[in-house]
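Listed next: structures, encoded as structure tokens.
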Structure I
Amino acid sequence: MSNQTIADSELTATEAEIKEYNYWVGLKQALERLETNADFQKVILEGYFKNHAINGVSRLASPYVKTNGYRPDVMEQLVAVSQLQHFFIDIKSMGTTEEEEDEESVEE
């Protein structure tokens, strides 16, 4: 391979990395805006992540749920809550800029 071909390949890889990085930064910024929205806080953060999850855990112990074989359904609902929370964590992690990392280091 020629030096030009190698340089072009590296440039293409760098451009793809920048595009992906910008994607995650954009998602993080959007998520941060959502988290300040009162409706999002009420429906998702409190309603889904907190109340729905607590109710699901309580339903697991219910004799009705156990005897009727609904535990797998309840578990899947709890897994869904966990997956969305994990997605938000991934967004925050992948979208953190170098400046934000530097600020976090100084705060520690």
Structure II
Amino acid sequence: MNHFKGKQFKKDVIIVAVGYYLRYNLSYREVQELLYDRGINVCHTTIYRWVQEYSKVLYDLWKKKNRQSFYSWKMDETYIKIKGRWHYLYRAIDADGLTLDIWLRKKRDTQA
């Protein structure tokens, strides 16, 4: 997908932000808060621009996608360094490899 080339944020972050806005009828500031809770600091005006730019593209992809794949998903855990400190990045991905949700934590979730 060439639509995301050259963007400051990764494709997965943009897709999750636009998905939150469209699917749950949240305000841009509420989406900003959800992303901030997951360790991603992005301005609500940036989310507005993403929604304007990517809504049609994501809707077209969604129409083509088999809805049954949402019933099957996997969790990916990665250990990454941010500003000199190590963090755990969790990604929920569906059968096609598309990101459903992301979560950034300082400590590992040992109960999961």
- Here percent of Cα pairs over 14 Å apart, for residues 30-77 alone has been calculated and equals 67, so which of I, II was it run on? II
- Query: Of structures I, II, which gives -13000 when helix-only ellipticity at 222 nm (-39500 (n - 2.57) for each DSSP H run of 4 or more, over all residues; to 500) is computed from the coordinates?
  - Reply: II
- Item | Label whose coordinates, when relative contact order in percent (Cα under 8 Å, 6 or more apart) is calculated, return 21 (choices I, II) | II
- Task: State the single structure among I, II that was used to calculate Cα extents along the principal axes in Å, giving 70, 37, 28.
- Result: I
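Computed from the coordinates by the stated procedures, all read-outs in this text should not be read as laboratory data. Fair warning: this is a prediction, and the values are worked out from it, not measured in the lab.
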